[in-house]
Structure I
Amino acid sequence: MNNDDELKNKQAEALEEVMSLGEAAERWKISPNTLKTWCSGSKRNYPKFECYECRKSGKYWLITRSGMERMAGPEPINEEQEK
């Protein structure tokens, strides 16, 4: 594998590590409102994600796979992934 292939693989892995709040909610079957609270906290609770696991980009929340796995466990396997 040459350096260009290695770079492309690293970039692809980085993109797979980050997802939108909506995508995370769908993939882990967790309410988007719950994930938003985990990201931003609430009047009574601090955010549950670490600062490097979740951030807001414009009006969208971005969450890392590792953050989701830490908070909610491994991603559930759905029927489409099994095919």
Structure II
Amino acid sequence: MIEGGKVHSVEIVAKGISKSHAITWLVDHVSVDYHQVYTVGDSQNDLEMLTDFNGRKMPNADAVIKRAIGQTTPTVSKLIESILKKS
């Protein structure tokens, strides 16, 4: 897959490989509950992991991400703080 997210970059990724694929492998490998995994992203190459796990978009996310993902986190540290407060 070739994805041009930014003006001066192109991402080239092997077919079937994605951030979500890597997270899924890791979660299965360490036996973590999928519902305990949170992801944060801002561009189209993050969409799959954001929809597969507890995804949060950044305020500066691409329009595609803003439309697809409901919850926003101002920073990764704020998301971590809110998760720790729940437990």
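Figure out for me which of the structures I, II the number -15000 belongs to, where helix-only ellipticity at 222 nm (-39500 (n - 2.57) for each DSSP H run of 4 or more, over all residues; to 500) was derived from the coordinates. Display every interim value, and only then the final one.
Numbers: I: -15000; II: -11000.
Label of the originating structure: I.
Here relative contact order in percent (Cα under 8 Å, 6 or more apart) has been calculated and equals 19, so which of I, II was it run on?
Values: I: 29; II: 19.
Computed on structure II.
For which of the structures I, II does the calculation of semi-axes √(5λ) of the Cα gyration tensor in Å return 23, 19, 9? Don't skip to the end; give the middle numbers.
Numbers: I: 26, 17, 10; II: 23, 19, 9.
It must be structure II, since only it matches.
Quick check: 11.7 is what I get for Kirkwood radius over Cα pairs in Å, for residues 9-56 alone, calculated from one of I, II. Which structure matches?
Working: I: 11.7; II: 11.3.
Source structure: I.
Every number in this text was worked out from the coordinates using simple rules, so none of it is lab data. Because the structure is predicted, anything quoted here is derived from the model rather than measured.
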